[in-house]
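See the structures that follow.
A short reminder: the numbers here are calculations on the coordinates, not readings from a lab. The structure presented is a predicted model; accordingly, all values stated were derived computationally and were not measured.
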Structure P
């Protein structure tokens with residue numbers, strides 16, 4: 001393949017994914033072993049991942065399917081806790097810290113303060129948002145018995161007299177967006193996982209023989 005053809009592929013890759021010239025300096029590209037495909041790979045920094053996926057795409061998901069939005073947001077809360085875990089600055093998947101991560105984000109991020117009263121310790125055991133929301137949605141695609149979801153004009157976030165907590169998904173996505181912005185504004189060491197690539201955008205182009 002001529003160099004100009006490689007350049008045209010990289011330009012199309014940049015155009016398709018809206019990468020800046022500065023971001024393109026980090027792109028990795030080459031041929032597969034059998035020379036049948038040209039592979040382009042772009043590392044996506046964690047903060048850019050948060051802007052693109054957890055802000056822009058999350059808001060779009062909630063509009064289309066509030067239910068799927070709730071599932072995604074429960075995982076986002078856990079993810080935030082991993083981001084700000086000072087005891088694990090370089091490791092994402094530290095085992096045995098799921099509850100701690102979920103609750104850490106709610107306790108420490110101002111954007112999520114509205115949910116603190118529903119954590120197990122803060123509610124003196126009368127409610128456990130981690131178990132009702134995160135565990136229910138992640139494992140069974142449904143909240144457990146003491147949690148309900150609403151959206152649009154279906155009611156705000158409120159703990160009912162019968163002990164059932166209703167969370168308004170449209171309100172929560174606003175809080176999730178603000179939590180993302182809160183973390184993006186934080187300063188981390190250059191070696192911290194938050195400053196490193198979180199995912200990779202990969203594209204394979206089949207070459208014409």
Structure Q
């Protein structure tokens with residue numbers, strides 16, 4: 001599972017590629033049509049085509065915040081991090097109350113080491129949507145890096161509470177517990193998650209690693 005901000009309510013693309021292509025051709029100045037086609041192309045693994053379609057759609061209709069966010073995520077995935085940040089900021093220029101855009105910008109700034117800005121944008125996302133699990137995860141990550149470990153743990157536990165099936169919050173909470181010398185708690189957390197959500201490979205790998213350390217008596221961080 002990808003560890004990057006998402007929105008669970010994003011609609012799944014059920015329309016065929018041909019129909020979406022016709023919509024995008026018929027409504028070239030409607031970014032929603034291009035967004036639908038881009039999602040379908042990305043789902044088929046045609047990420048370069050998806051990015052090109054979305055860029056063209058935004059060039060004629062730049063007023064759809066969610067399209068800017070998805071474009072930013074595509075740019076980020078290809079390693080163009082600076083352009084991704086620009087796209088996230090463009091999304092917020094269109095709609096400053098767009099929680100997903102706030103979360104994505106928080107994530108991008110966190111990876112740049114800009115912890116105050118990351119905390120600010122994740123907190124903005126949570127003011128807009130208190131149940132946004134990934135924003136709680138991002139807030140926890142930034143607070144942990146800033147040394148506010150108790151607040152970080154509270155935020156990460158809230159992330160797991162808001163979306164128990166999402167691996168990202170569980171992984172970050174397990175890592176915090178391991179760093180705090182609470183390996184048995186981390187193993188228990190991961191074990192429960194993997195039992196409840198089979199197929200979560202990252203969580204399963206971390207569980208195997210920490211369980212082997214626990215059984216071998218490897219010293220915990222301290």
Structure R
């Protein structure tokens with residue numbers, strides 16, 4: 001495959017996947033509202049923000065797979081920087097809308113999910129903390145000290161993704177049944193494949209340095 005055909009293929013896949021992870025949950029969410037948005041509340045909006053955030057996070061695993069196959073096809077760094085900012089904004093906005101609505105309606109945002117499911121809220125706190133820390137560490141990824149501990153950074157990032165996955169699948173009101181839950185199960189299974197492939201690639205290279 002030539003360089004130009006690689007570029008077209010990668011850009012086509014990234015564009016299609018990025019559109020899909022945003023449009024598919026929107027359609028499911030909108031169907032639950034019968035496409036009536038006139039009296040939309042933050043409690044109705046915040047689940048969609050979370051669905052979008054996770055879908056884009058999953059797409060990072062897929063794009064990383066493309067990068068391992070065709071490392072020179074496009075400027076992957078630009079994609080990661082742009083979508084990384086979007087994901088970070090979404091994962092902060094997701095609980096932010098719930099907390100704000102809780103202040104208005106006088107309820108505890110943590111108790112909103114039910115006291116017997118606080119563990120999955122804690123998973124989200126852990127994940128957000130890791131993602132925020134990663135944004136700082138990633139700025140210094142070319143430093144030798146950071147590269148030395150990059151396998152640990154990578155492991156924490158994967159753990160945060162797994163935490164968000166279980167947070168969403170157990171708490172997400174749109175993920176308890178229907179075709180969107182099936183899509184989320186596919187996300188989980190395919191992420192396992194991407195992660196295994198990533199570590200196999202690291203073993204083949206002989207290190208776990210960032211690339």
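Computing helix-only ellipticity at 222 nm (-39500 (n - 2.57) for each DSSP H run of 4 or more, over all residues; to 500) gives -11000 for which of P, Q, R? Show your work: numbers first, answer last.
Working: P: -11000; Q: -23000; R: -27000.
The value was obtained from structure P.
Looking at Kirkwood radius over Cα pairs in Å, for residues 90-129 alone, point out which structure of P, Q, R has the largest value. Before the final figure, lay out each step's value.
On the way: P: 10.8; Q: 9.7; R: 10.6.
Max of Kirkwood radius over Cα pairs in Å, for residues 90-129 alone: P.
Please compute relative contact order in percent (Cα under 8 Å, 6 or more apart) for structures P, Q, R and give me the label with the greatest value.
Details: P: 29; Q: 13; R: 24.
That would be structure P.
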